[in-house]
Structure I
Amino acid sequence: MISKTSLTILAVSIALFFSCTTQKKEPVFSVEGKLNNIDTENVLLHQAKGLNATQFDILDTLSVDADRSFSSSYRLEPHYYRLRIHDSLQVPFIADSGQHITIKFHGEGDYEVSGSPDTELFEEYEEFRMQVLRETVYPIRTQLEDLLEEDNQDDATRIKKLGDRVLKAEEQYRDTLIHAVKKMGTSIAIYPTMVRWNGDKHMDYYEHLAANFSERHQGLEVAQLVSEKVRILKQVSLGGKVSEIVAPDTSGLERSLYDNLGKYTLIDFFGSWCGPCRSESDHLGKMYDRYHSSGFQIFGFGIEYKKDRWIQALKEDNRTWINVSTVDGYSNQIAEEYAITAIPKNFLVDENGIIIAKDIHGQELEQKLEELFSEQNP
């Protein structure tokens, strides 16, 4: 016989079960929009992935109604998303819990996102970032690319000087961005900014930010990604020990960094498509010729997309040292473990793989090598 008390307990348990089930079905965020004159039958929802938020997975296809509107609600984690309207129109947005995100399309390529304070923070960051690029980097980079395109041997000195200026401008650009990141607090909007974080100068801040971010967004994938990014940035800071690199050379032979470490080794991340990288080739060759017999090694890793262009650039630039590449751009474990999101990038390590200098170019590299090898041979 079932007692009255037992029935009461059972009823309460059932009520709690349905209450919890109902709560679990509530959406985390919703998104809606109206395309106006844009002609498409479907809109794709993508979610960013990885430490640099540069790759996306398709999560859903939203049908566009006869009045050109679309809408949907999702039980997805707070994250960085984007809507793909078509190849040339993709709308990024940050979704946090409880947000109802509306996208108003004013014309081809002209839209406005509302309902997400996190998206507003990200848009402010992007606007600031592009302004800094236009004012500091683009003018010099354009001059360098024009000279490289002319391929005039008489311009070698000018190319080197412009290459050095581009590197300094890009370094300044990245250092400036931290001011915009600091305005975001622990918003999920910081996640897509990690691709440009500089751990060498701002490690203390990023460690503190990662701790606070993880506390606020405990259990979320973005919290894990932020913590992992900071771990890698710390590993590739001065005094850190670099990870092994094993990748094929131009003939397909697997080459190991640790099997080829010299007394001092410059790990050089290079791209055949990268103007500042190409402008360094002649100077690196001179340093290699001068100090190789004393124990200096260069280990080049190509951030490449086409093998034939990589091989051709190595020949044209006379890069005769060890060069390897997985020929998949930035989409590989090596680029991730070295926090490579832009090139040129280099690390000067000792015989044990400990970083003693990084992002060292031109005259600065020459002085550093002279100092190291004069100490070795007083």
Structure II
Amino acid sequence: MSWILAFVGFAALIILHEFGHFAAAKAVGMRVERFALFFPPLLFTVKRGETEYGIGAVPLGGYVKITGMNPAEEIPPEHAHRAYYRQPVWKRLVVIGAGPAMNVLVAFLILFVLFAAKGEPVSTSKVAEVQKNAAATGVLRPGDQLIAVDGVRGDPTVLRDAIGKHTCASGAKVDKCVAAAPAKVTIQRAGRTETLQISPRYDKTLGRMLLGFSFDGKYQPLPVGESASRSATGMWTVTKATVDAVTRLFYDSSARKNLSGVVGSYETTRQSFAADNVERGLTILALISLSLAIVNLFPFLPLDGGHIFWALAEKVRRRPIPFRVMEQASYVGFVLVVLLFAVGLTNDIGRLQDGGFGMK
């Protein structure tokens, strides 16, 4: 089932992206010849009006064929007035920008619904899990409700800070050193209140004293306004990180090694659904949808951003850009896209051979 859910999710992102182009082209009066999910050869086609709808055999994308996308294209005289390059620049910008805009909208709606319906995780003072060979091993149990630490009451942050105030017996912060005095941990267990003596140990990695357990959590639904704000803020953070990551690909070898492609994105989504973690799977799809929009807006043909760039250049120049110039520019863009795809695919195959993508 996880394979099906991941496939449906990816197909939906592709369909909605292309539907953005399709709907905008229809709205501004352009002639749409074909709307296809996946690339040729086409396995199934049906024609409705002037548009042919189809499903291709290569599940790596989709496309909308609009009459006149190629300035050198031969167009029947009766359709010439509706050709892409015969339209004003603003109409072309609307049509090209509608695809990425649809992906941004999809990402926002997924995150908004998750925040509004399920909310954000909030820690409780209940013990979720006790680590092996930790200070709390054999003392605390999952389900114990922490009431106070050394007489200090409060939320998990306050209790964690109280544990962290203990110091090592030696005075020096050495990994796994034991506190000079045990923490008095007051809990509620099976309806009874108990006070336990547990000596915290210093964790060098985290840089603080620990008992060795994790707090349980619950989800707190957010108000509509807060949900929208959190979604927008999160998307902006991802946008900046994505642009930075793509930029670093050109000069940072470690960034290239961390690049993931279609296979990695698909497998990560599938594993989330396989673990019955629908929320995580939907979140990943939202981030993929947003990343698809961002990458598509880079100013290289054949990406959407390339079409937008040359349309704006025409607007500034006040006359059409020679097709030869755009054709030569598209070679560079095509090579960059292929290289990114090849690097991502190579990394994904390597991760699969090394045991997967670390999703549990």
Structure III
Amino acid sequence: MPTADELLSADTVRELARLLAAAAGRPASPTVLTCADALDGLSYSARVAAIRDAVLADLPADWPGFEAVVRNALTDHPGFDGWMTFPVNEAVAVRALAAADGAFEPGLALLHDLTPQLTAESAVRPFLRADPARALAVVRDWTADPDPHVRRLASEGTRPRLPWAPQLPAFIADPRPARPVLDALHRDDSEYVRRSVANHLNDISRDHPELAVEIAAAWLATRTPAPTTHRTVRHGLRTLIKTGHPGALTLLGHAPDVPVTVDGPHISTPQVAVGGYLVFDYAVTNSGDAPAELVVDYVIHHVKANGTRTPKVFKLATRALAPGEKLTGTRRHSFKPITTRRYHSGAHLVQLQINGRVRGEAEFSLDAS
């Protein structure tokens, strides 16, 4: 992942200062220029906030004057694109929502025009938090826009749990108001847009699994589903598939009660040290008399500091097996130290999970000293 300095470097901000000054018709954008020299040690989000505030300080305080400068930069100054526009988008939201004469729809219209430069997915969220119904009335129109960046903005900006952006509590509690956006875009011509739709559906599944399955089922049940719909649904329900949700698995043809015979997991490294690997092999045989669509996962139950265990699901294979056909494999699972998990010594557990159901397990010991 790029560093904060790679995304919003001092040189990038100096160039932003030059472009904004040119767009405003003056020799300098002083606060933005000063901000460029004060970025060392700041995280990405802190950089965005600092540059946003500098832009607000340098550009006109009234909405018409502010909008005029940004639009001039957008239309008449090549180079005003990429990551430098991200904090400008944030400034647009602040200025539009604070405008005494009301700039709600004009602010969204400006973000519509800015999003092809990078993305305005984070900047639309203050509008959705301030007045969800009013913002959605605009966003729904974006689903028919000829620019895929704008169509993606409609889906990505309304995601309840968009990473690295403020959450939308109203949509976490009830995501249905944004459903027309997803219904309009799930079969979009652009993979860029469809992937956003799938990620939005996955967000919904975390809080409302039954609704996510209902939405996906409706897409698949249409008289002429697009050839891409099944893939979009599978990606959108990926969390439910990993956790063994029966409705999601059944919808995608992975019956939880599929007849299979499981041999394993057979562990060849019963003692594992942090930095090493758990190695195990397995075999899964279709013991029924019809083809079987299988999602084969494994679950590691990590020991916590208090001695209890917490599960984490990992993918092995998604395969169709003919009657009597066997799937075999060996997996090396790394226990290399990572920043998102702290390992603890003790008896861990590995399980094989077939279509969401545990079909075999074995213990191993981890030495985290």
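Bear in mind these aren't lab numbers, they're just calculated from the coordinates by the rules spelled out. Computed from a prediction, not measured in an experiment: that's the story for all the values here. Cβ atoms are built from the backbone, for glycine too; each structure is taken alone.
For the reader, a short list of remarks on this structure follows.
- If P(r) over Cα pairs in 10 Å bins from 0, in percent, for residues 107-178 alone is computed and equals 17, 33, 24, 17, 7, 1, the structure in I, II, III: I
- If you line up I, II, III by distance in nm of label points 7 Å out along Cα→Cβ at positions 99 and 283, the top spot, with the largest value, goes to III.
- Which of I, II, III yields 1.48 [Rg/Rh (Cα atoms, Kirkwood Rh), for residues 67-218 alone, calculated]: II
- Comparison of I, II, III - label where distance in nm of label points 7 Å out along Cα→Cβ at positions 163 and 235 is highest: II
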